[in-house]
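Structures for review follow.
Nothing in this text is a laboratory measurement; each read-out follows from the coordinates by a stated rule. Since we're looking at a predicted model, the values are computed, not measured. Cβ atoms are built from the backbone, for glycine too; each structure is taken alone.
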Structure 1
Amino acid sequence: SAPEDSASAGESAPAGASAPAPRAPAEGRLRRAGRWIKEHYCTIDVRTLGLFRLVLGFLLASDCVRHWAEASWIYSNDGVLTNHYHLFHPSSGYNFSLYHAFSSIGEVHVAFALSLFCFLCFFVGWHTRLFSILSFLLVTSRDNRIVMIENGGYVVVNIITCWAMFMPTGRRFSVDALIRSYRERQERTAADLADRSRPAWAVQPYVSGIVLLAILNLVTIYYFNVVNKSGQIWRHGETVHYVLHLDRMVTGLAVVAREYIPLWAKKGMTWGVLMVEAMLVPWILSPYGRRYTRALAMAGMWSLHGSFGVMMRLGPFSWFMIAWSFLLPTAQHWDALERWVRRRAEPRVVVYDGSSPLAFALMRLLARLDGLGLLRFEEAGAEAAGEAAGGGEAAGGTAPRPELFVVRDASDPAGGRVFQGAAALREILQALPGGRHAWPLVWALCLGAPGALLGVASRRRDAIARFFGLTRRPRARASAAESPSPLSEKLARGRAIAREALVAYLGLCAVSQAINENKSVPAFLKHTQPKLVQATIVYPRLLQGWGMFAPNPITEDGSITVDAITVDGRHVDPFTGLPPDLDLTDARGLGLGQIQQDYFNRIRLDRNKVFRRPGLQDYLLRYPERTGRPEDEIVAFDVYWVRDQCPRPGESAPYKNEAIPILSYRKPGYRPRPGLPPLPPLRKEESAGN
């Protein structure tokens with residue numbers, strides 16, 4: 001053995017000299033390092049992936065609905081940017097969008113309905129891989145349709161949905177997992193239902209470079225968000241004060257907060273933001289004590305982004321960063337959660353009608369939902385089942401059939417409490433993971449009458465079973481899965497290698513983009529990217545520039561105001577339907593959504609002049625079509641970027657209000673009606689920023 005060899009070497013050595021310890025070969029050290037990295041950073045629990053999919057899918061569907069509500073003015077040809085104009089004047093060098101194929105508002109509604117369907121399919125985990133790819137294609141297409149409203153939140157959505165494509169998020173908590181379980185496990189008796197062992201694909205951790213890439217990308221966001229905030233306003237602790245006075249971005253809660261929170265507290269909150277963002281980096285990356293460090297990281301992300309989300313209208317940024325945190329739980333967290341649920345749950349015995357195919361089908365479903373094994377299944381008494389076997393719905397002269405199912409206390413099945421109807425359903429749900437919170441939803445879906453619906457199902461159990469094609473027992477148990485052929489194994493290895501190679505390429509592209517985009521990276525590291533890398537990053541908008549309110553926060557507030565003159569001489573702002581307001585100093589929050597306020601902030605810039613005429617101009621002139629009132633015809637308008645300076649620290653009044661004309665229009669050949677003044681001369685358009 002090795003110790004014996006070492007001892008002999010020591011004995012033969014000269015006196016006073018000790019034999020040097022053998023050095024491990026470099027290849028061995030690299031392998032150990034690789035195993036260590038794989039274990040700590042490339043491995044993830046499949047339950048974590050299932051939970052992550054549920055959160056991400058829900059947010060994708062919610063964000064789709066948010067954009068759908070704005071579809072008429074931002075995504076259709078009746079809005080501010082027609083698809084054909086954008087095709088010939090793309091917002092970026094590499095631009096592709098499926099939404100360019102939809103023109104009218106009706107077509108756009110169809111596009112959003114199909115998008116929502118895809119996001120919901122990804123949410124429930126039906127054909128998960130397919131709909132994860134479609135979800136990525138749809139969110140990047142929506143972003144590319146009008147890049148002008150893109151902010152860091154849209155980029156986060158694109159990135160996190162891209163990484164999700166490479167993860168098996170459908171292995172747990174999904175329709176796919178349920179269907180696969182039905183195919184592989186075909187119970188025929190109550191004893192079969194007691195077998196809760198899970199197949200390898202549902203319990204083995206997933207190992208891939210995409211896990212490392214997703215974690216490193218998350219850390220990169222926080223690292224650069226800290227180091228890029230190098231301005232004096234951050235150092236003096238005044239950022240929260242200025243942010244809370246950006247009326248175009250803040251919510252009503254922020255308006256109240258800025259009036260009551262003292263300046264010293266705002267300074268503490270500013271430095272607190274920097275401290276939490278800085279601490280998130282080691283918390284997420286720590287390879288040791290992850291039961292605590294990952295929990296701290298999740299708590300920090302939820303508190304940080306939760307406060308951002310309720311105080312500012314940032315679009316998807318805050319909520320999708322919270323979704324990203326759901327990749328952090330480890331197996332230790334799941335085990336702790338299981339122990340906690342077990343302490344609160346009460347085991348139950350479900351006694352079902354053994355002669356009913358419907359009852360047995362329901363028990364098979366419950367066996368799959370009962371992840372903690374707190375339910376035990378028993379068939380109803382043989383006498384009751386035998387008397388009614390073949391008796392139809394209610395055979396005359398026979399004893400009544402047993403209930404579809406009843407629930408008993410597992411601690412005393414013979415003499416304990418017995419629950420029937422709605423009470424039985426409630427007891428079953430409370431024994432399932434998360435079932436306590438599902439009861440209100442079930443109650444609502446049953447229109448407040450779960451007991452009555454169960455009674456109908458119990459009386460009509462045979463008819464319902466025939467309708468769904470249920471038999472007394474499932475088909476014969478499937479034979480054991482055959483070993484894959486050598487060709488299948490080679491193809492599987494080839495797919496895995498191709499996947500990891502693509503992940504590695506995307507990771508290199510992300511690193512290159514992060515180096516070039518972030519100002520804090522030394523200049524000597526900046527480089528010219530190959531066109532392939534540029535296309536890989538820009539087409540799906542996988543940008544890597546991170547620095548929210550960096551190096552200093554915005555100290556200038558502003559919004560778009562339109563002073564339009566109608567054919568009957570009224571002054572109106574077509575965006576609000578109200579008289580134009582050219583003074584921001586008295587504002588207490590403008591109530592603008594993220595899409596509208598970001599569009600206003602970008603259309604003012606000189607680089608977006610090309611989208612003002614015809615895009616913005618045509619949209620404003622269609623105002624009477626939207627209101628249905630001929631008297632709302634617009635004969636002249638001036639579009640202003642109205643801005644002011646946020647209050648100085650310790651003050652509450654904005655100052656230096658000004659209105660900068662960026663677009664002016666007068667109807668050619670128009671003559672005012674008798675009694676109306678002539679139209680004012682065209683305004684000279686000025687620059688409101690680059």
Structure 2
Amino acid sequence: MPAELFARIALYLTQTGLALLMAILFWYYLQVYRQAYLKFWLLAFLAFAGYQVAILLLYTTDLGQSRAQLPLAVLIHFACYSFALLMLLGNRLQFPVNSGQTKPWPVYRYFFIFFILSCAGVLLPFLLPALAAWQQVLESDFRFVVTGILLLMAGTGLWQSNSRGFGPKLASAVLVVWGTLYLGKALGDMLQLSSFSSLNFMFVYKSIELTLLVTLGFSLVIWLQENERSTNLKLTEKTRYLDQHDQLTGALNRDALLIKLDQLIATDNVRNLHLVMLGLDKFKNVNESVGLKQGDRILREVIRRFEQSIVKPALIARTGGDIFGLVLADVVNEKQLQYTLQHIQQLVEKPFLLDSGPVKLTTSIGLSHYPLHASSAEQLLQQANIAFHQAKRLQASWLSYQTGMEEETARLLAWESELLQAISENQFVLYYQPQLSLRTNLLEGFEVLVRWQHPQRGLLMPGEFLPLCEQLGLSQVLDLVILRNAIASIQRWQQQGVHIPLAINMSPIHFEQEGLKQELKGLLQQYAVSPEMVELEVTENTAMQDMEKGSNFALELQQMGIKVSIDDFGTGYSSLAYLRKMPIEKIKIDRSFVMDMTSNDSDMMIVKTMIKLAHGLGKRILAEGVETVEQLNLLRSLSCDAVQGYYIAKPLPETEALAFFRAYPR
């Protein structure tokens with residue numbers, strides 16, 4: 001083999017190998033990050049590899065003298081155009097152009113046009129004898145001109161997008177240089193410059209092209225890493241914000257209120273503070289009558305009114321449900337306090353204009369005073385809370401904390417007696433909400449939800465007794481009761497030929513204490529249930545103090561075959577810490593992020609980022625609270641793995657859940 005031919009083949013094979021290596025690299029990134037632009041970059045490098053292989057086959061093998069000559073020539077054109085076009089389209093996906101009402105072309109139309117150009121450039125000299133003299137221009141120079149223009153468009157468009165970071169700038173520079181190289185090659189050939197046809201020029205030209213190929217690949221990798229790092233930083237900042245703020249209203253949450261109130265108390269110039277706790281009376285009835293979305297709208301409006309009030313509270317917080325906390329720092333006497341409380345009451349009682357009509361609410365208010373009642377934020381909050389519940393029970397407009405209000409404890413003791421009786425008599429019943437896989441459109445499990453069949457009060461929803469269980473320290477006991485009942489139901493279902501996993505909520509406290517693992521082993525053995533049929537959802541209503549111990553425990557559960565997931569991600573404690581340290585299998589996005597995502601760009605971006613983060617960490621993700629087909633379709637387009645919510649089915653009693661499973665297409 002002549003040395004010149006060997007050198008040519010070596011150069012083309014080197015470029016082909018490097019292009020395939022880049023394609024494999026971007027295929028890996030595509031599996032991890034699941035971004036559409038990565039697919040375009042992957043296909044671009046595959047197209048470039050095909051371009052080089054087609055040139056080798058046409059000019060160095062017998063295929064160039066056979067019937068395959070014309071198809072190979074068309075392939076050279078089309079692969080070359082496709083490389084530049086895919087780079088252009090991939091970059092535009094990263095920085096979409098807002099073109100008003102102009103609808104973008106489908107991608108296949110671009111490829112169809114360039115396929116026609118490829119066929120025309122090769123076949124016209126053979127079909128039209130008058131164009132035979134232009135064969136070199138149409139077969140070679142035209143290809144370099146079109147490809148060069150596409151690469152220049154990709155490079156200049158990327159530069160003009162004002163993208164930050166080294167990666168995009170380097171990629172745009174490489175594309176511009178590459179486009180200029182192709183245009184220069186075409187110009188030199190059309191001017192018939194002798195130096196452009198020499199062997200030395202060919203080696204210089206291919207070496208520059210090889211350098212540009214490698215530089216482009218690495219610049220795109222740098223760009224990708226910068227983009228993902230920026231996304232993760234934004235998610236971290238958002239999660240830190242959510243750790244201190246209520247997601248629904250944007251107000252401080254309970255923990256942030258305590259921290260900032262302690263900071264205020266520690267300030268030397270603060271001598272007088274009032275902590276006001278207020279709740280919306282009968283707000284549960286409002287939720288049931290107008291719906292959860294309208295109820296949430298009321299909560300946001302309450303916070304907005306407080307923020308715009310002439311009272312100007314030093315701190316505004318939503319401490320839970322329909323309960324808010326305000327810190328007043330400018331009230332200096334009793335008369336001013338009375339006026340301030342009246343104004344707060346008027347803010348709440350002003351009608352809320354909803355889609356269904358105006359809704360008027362009343363409020364109950366409890367307050368405590370620093371330094372009269374307490375010297376710490378925790379004590380002030382506790383005493384304001386006692387005064388609030390006292391005001392609610394007595395239906396008083398407001399009450400200030402007084403010694404002796406601890407009768408609330410007596411009420412809690414009464415509830416404790418009833419709850420202990422309910423646990424001993426197994427008055428709790430399980431409901432099951434289906435979980436749908438968006439990958440297969442099949443049911444992949446049910447979440448277990450609890451109700452209390454109270455002898456006197458009837459069927460109680462979780463919100464009516466779970467907070468009491470937390471206050472009374474009975475959550476762990478109730479968790480184990482629910483766990484036993486759930487595993488027993490798995491056995492009953494299996495006996496009826498139904499084999500589907502159940503997801504059971506579990507407080508993080510269990511992951512720090514001994515007992516749950518042995519209890520699980522005993523229950524699985526007692527009811528002859530496989531560990532793969534059980535999934536534990538770590539709820540975030542309580543902070544996990546010993547993360548390392550909890551992580552080790554979760555790992556032991558996974559080794560047993562039991563899956564562990566995070567429930568209500570982003571709304572409770574230590575979400576990032578769980579992701580980083582807990583060996584979890586699945587993340588559940590809380591309904592508060594999903595409910596407005598079709599109309600709220602911020603919520604949609606949060607959900608999208610959570611999905612990207614979960615997939616980047618190799619974890620599955622499920623969205624809760626799906627109530628409309630629009631939410632379902634949007635989540636499917638964002639590559640969410642699974643969903644649950646009222647659009648699929650509401651929580652069902654056992655017999656209805658079994659019937660739903662049997663009726664669902666499989």
Item to complete: Output the label of whichever structure in 1, 2 has the greatest value of FRET efficiency 1/(1 + (r/R0)^6) of positions 59 and 515 (r between Cβ atoms, R0 = 35 Å, to 0.05).
Response: 1
Fill in: Test item: distance in nm of label points 7 Å out along Cα→Cβ at positions 187 and 355 calculated as 2.2, pick one of 1, 2
1
Discussion item. Between 1, 2, which one scores greatest on FRET efficiency 1/(1 + (r/R0)^6) of positions 35 and 579 (r between Cβ atoms, R0 = 35 Å, to 0.05)?
Written reply: 2
Worksheet item: Just checking, which of 1, 2 has the largest value of FRET efficiency 1/(1 + (r/R0)^6) of positions 115 and 435 (r between Cβ atoms, R0 = 35 Å, to 0.05)?
Response: 1
Worksheet entry | Comparison of 1, 2 by FRET efficiency 1/(1 + (r/R0)^6) of positions 443 and 459 (r between Cβ atoms, R0 = 25 Å, to 0.05) - largest value held by | 1
Practice prompt. Tell me which of 1, 2 gives 0.95 when you compute FRET efficiency 1/(1 + (r/R0)^6) of positions 307 and 643 (r between Cβ atoms, R0 = 41 Å, to 0.05).
Written response: 1
Practice prompt. Using helix-only ellipticity at 222 nm (-39500 (n - 2.57) for each DSSP H run of 4 or more, over all residues; to 500) as the calculated read-out, with -19500 as its value, let me know the right label among 1, 2.
Written response: 2
Worksheet item: Of the structures labelled 1, 2, which one yields 16 when relative contact order in percent (Cα under 8 Å, 6 or more apart) is computed from its coordinates?
Response: 1
